[in-house]
1. Can you spot which of I, II the value -2500 was calculated from, given it is helix-only ellipticity at 222 nm (-39500 (n - 2.57) for each DSSP H run of 4 or more, over all residues; to 500)?
2. Of the structures labelled I, II, which one yields 47, 29, 20 when semi-axes √(5λ) of the Cα gyration tensor in Å is computed from its coordinates?
3. Just checking, which of I, II has the largest value of distance in nm of label points 7 Å out along Cα→Cβ at positions 161 and 217?
Structure I
Amino acid sequence: MLKAAAAGAAGLSLASAPSLVGRDARAQDATKIGGRYFAQTGHNLREPFLGTWKRFGDLTTFGMPIAEERFVEGVGIGQTFEKLTLIYDPGVAAPFDFQSQHLPGDVVRANAPASARKQVSGASGNDGEFFPQSGHTISGAFLSFWRKNGDLSILGLPLSEAYEDEETGLKVQVFERAVVEGKGTETMTVRPLAAEIAAAGGLLADPAFLPAPPSGGTTKLVKSPDGLRLRTGPSTDNDMIVLLPDNAEFIVAPEADGDWLEGYADGFAGWVFAEFTATPPALEKRSLKDWKLDVWQGAALGETNVRTRPTTEADIAEVLVFGDEVTVSAWVKGEEVFKGANLWAQVGKDKFTYARNVGRNAPVAATPIPAEAPAIGRWIDVNLTQQLMNAYDGRDLKRTIVTTTGMAGWETPPGYYAINARVPNETMTSGAIGAEHFYKLEDVLFTQYFSARGHAIHYAWWRTPETIGRPGSHGCLNTLLDDARFLWDWANIGTPVLVHY
């Protein structure tokens, strides 16, 4: 395997700091994202949506996801299911931090006759509960279902009386956020209207509604000279969606096992027969003993040109292939290959590669604690070289987090800071440190400012487990969602933040 060594000193090996090795087991890998994958629709369901989905009726109330998480302007993160669209806003106190979107007025009218929508007067009794806000009563099986499956936040107020649908024979009641139907307590369910509503709103063109690879999935390669059939279900009786060519990548859902594997390939989701797949070689992770703390260590994410200057116009010095190790001695400005992305990695004397073509493969573990670090209380350690944050309580390590810090020209400044402001759902404009090359960034969740110039720790929805962990921000500390939420719950105004190389 080709190794592009950095210029200068070899650096401090972790082998010379044996006290750190024991901390590795207590650190948490920020790149691991759990959840469920639904090959039927080609979408993921992860925390924090997964817990709410389970708690309030899963398939009965929500159905399967038909979109990935997306950002709904002014309200937070949204995910659309077959039956409802769920919105998460961390700026609202529980249980109303999760709410289903309201049904449009035309949908309400189309799903209940005018006679059922006519307001009535009444009082709550043993068999029902009257809501003067809407002038309607919930009773019987509808009331049991409403109480069990999220009441006001998920289903909302009743907007009609219960009535019988002449075509289906089902009892129906329309609520602010859902239409509930069934024949009795055990058969109640939510009518699947979300796809129809999304289509009417022009949302199906949003990339979030396209099939996506499973989060935390593993890559398999098709091993069939004649191709491999991707099917709609785990059986040869199911229809073929597409024929995958030999050596095609198939991303397998984390929970998939057995003779049939569910997952994603080239824009399609479904099942393949496991016998005709093989596991490719994994990106080799560096061991603790090979970890050099004064340089950034990674590997090529694919075939990558190493050039004599940080531009695609320079001569090619060598070509890396997937997994070839690199050691970065400096991050420098170079050609803007993609809009707003001009960061290049120096991987040797007169050797540069585009930063987006390399990924971090160093350990996710605590680095040595600086001498000036707090000895008691909660504090956050930020190692700019290693692109790691560590949450400490005194000297007790609580979590190790992979982060993305400021790129060349926008470096996150070293120093001793403290969190001075917290905004659960921030909007960053082009003039803000965190806004990068976008004119306006909506829904920057769990933003915790720590410098007078506006540097902050926050969730960066444009980062992925593959791209987090190398410089690339305009000075803020970017994290993935689970880590941002952990730090939001764990830290507070005044929590020290120590930033250093």
Structure II
Amino acid sequence: MTGRLSILLHSLSVRRGRKWVLRHISWRLKPGERWALLGDNGAGKTQLLKLLSGDVWPTPGAPRSPRRTSPHPAGRWYRLGRRPMELIDAKSRIAYVGAELQDKYARYGWNLSVRDLVATGLHRTELLLLPVTTADARRVAATVRACGLTRHAGRKFLTLSYGQQRLALLARALVQHPDWLLLDEFYNGLDTLYRRRIDAVLAAARRRGQSWVATAHRALDLPRGTRCMLELADGEVHAVRRVQPEDLERLRKRAGEGARKRSRAKRVGRAAGKAGAPGATVLVRLSRVDLFVDYRAVLRNVDWQLLEGEHWAVYGANGSGKSSLLKLLYGDLSPASGGRIERSGFPKGTPIAEWKRQVGYVSPDLQSDYAVNVTVVDLVASGRYASIGLVDEPTAQDLKVAARWLRFFGLLSVAKSRPRELSYGQLRRALIARAMAADPRILLLDEPLTGLDPKQRAVTKRLLERLMTRVTLIIAVHHAEDLPRGMTHELRLHNRRAYAIDSHSAT
């Protein structure tokens, strides 16, 4: 492995605003090693990945820790065999893949074809700035084929399912032939099929000697072949060692992995959803709905209704239409001609903006949109207007409502912070608080616990359970353990069809 990159960090710290997010980090990474980077939300995992890749510079002057007494100077060194390497050259041997990059393409509307997206990896740019040579095209085609994306090579990135997008970004990283892959919560939001496909791609890379660092909160989110671990706590190194079976078992227990659902599905008919309380109001009714996204059929002939007081879990593989169904219910998508969606109290012709003020909606896309420079209190207040940020100064009532929900979600202490200064879990709770600021009748949540550590998941689930007495929940998930207690029904999406569950039960 002498022809590959090794990395040494010694006593490095990083500050963001007034907070030291990393303190006195020392870590040696050798070619051929595969590391798990563990820690709760806010522990500093993503910042440490960026420190490794050279995208973040260390900050001098961190307070001296009593456990960090080394006389050697702080520094970051890269070597190729015995030869020192400058950062600018080392960066070309490190590739990052994660939800943050995926969100960036969505936020800026970068809608390259899969083929062109992968080609950008050859020059390590996010857009295709140079022509693709014949040799480049062959290399791209081989990588696309190895990742099982050949039939999607001509499709636009933003039309792909969540799992397809993640696989395309992995292909973009692998086409670089990197010495190190930095996989940031890489398996988040992926169903079993895409996990297996990515496992196979990474297994092939591992046989070629690929090194990686992978962040994760769940044992099942660690790529196979990961042998070493570094654990962060409050920005400092808590443990560095070989991965032991007890480490994986601890992750499984903390994440609640292994929960099982026991239920029986049946095809949705017009009578589905009538298990609510007698005389309950029908909030939404879908009749013979076909749904298309970018001219591709997502759902066919759906008949379904939602009664007040019901709480639905929506399951389905990546690409099955879960997110599209929530966007349909929210009003961002419309049924194809011949289908009908009825909304209680909103006759045909009512502006959709009026309906949106009655519905809270939180999704990974929304979280990526909140790079805007607003305070958290303004973010929450904007939910009263179903907007991204505020056009006018918030009124006294806006601030009162925002403070109420910030208190409910335990976020009053960060009310004046900016969204990008929050941990991933804090921002997710802030977006749910934003949704509740409008006093909605329905709350639509798309993978609300994805990316949260076990503690944050438990906190958020308890908060959702408290909300169920005042709002109807519809939650799209992959994992049963990500659902709060009290869900009453299930809807499964498969092969463009919807299947209802008589009742919901989960251990």
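Any read-out appearing in this document is the output of simple, stated calculations on the displayed coordinates, not a laboratory observation. Here the structure is a predicted model, which is why all the values come from computation and not from measurement. Cβ atoms are built from the backbone, for glycine too; each structure is taken alone.
1. Details: I: -2500; II: -9000.
Corresponding structure: I.
2. Numbers: I: 47, 29, 20; II: 40, 27, 22.
It must be structure I, since only it matches.
3. I
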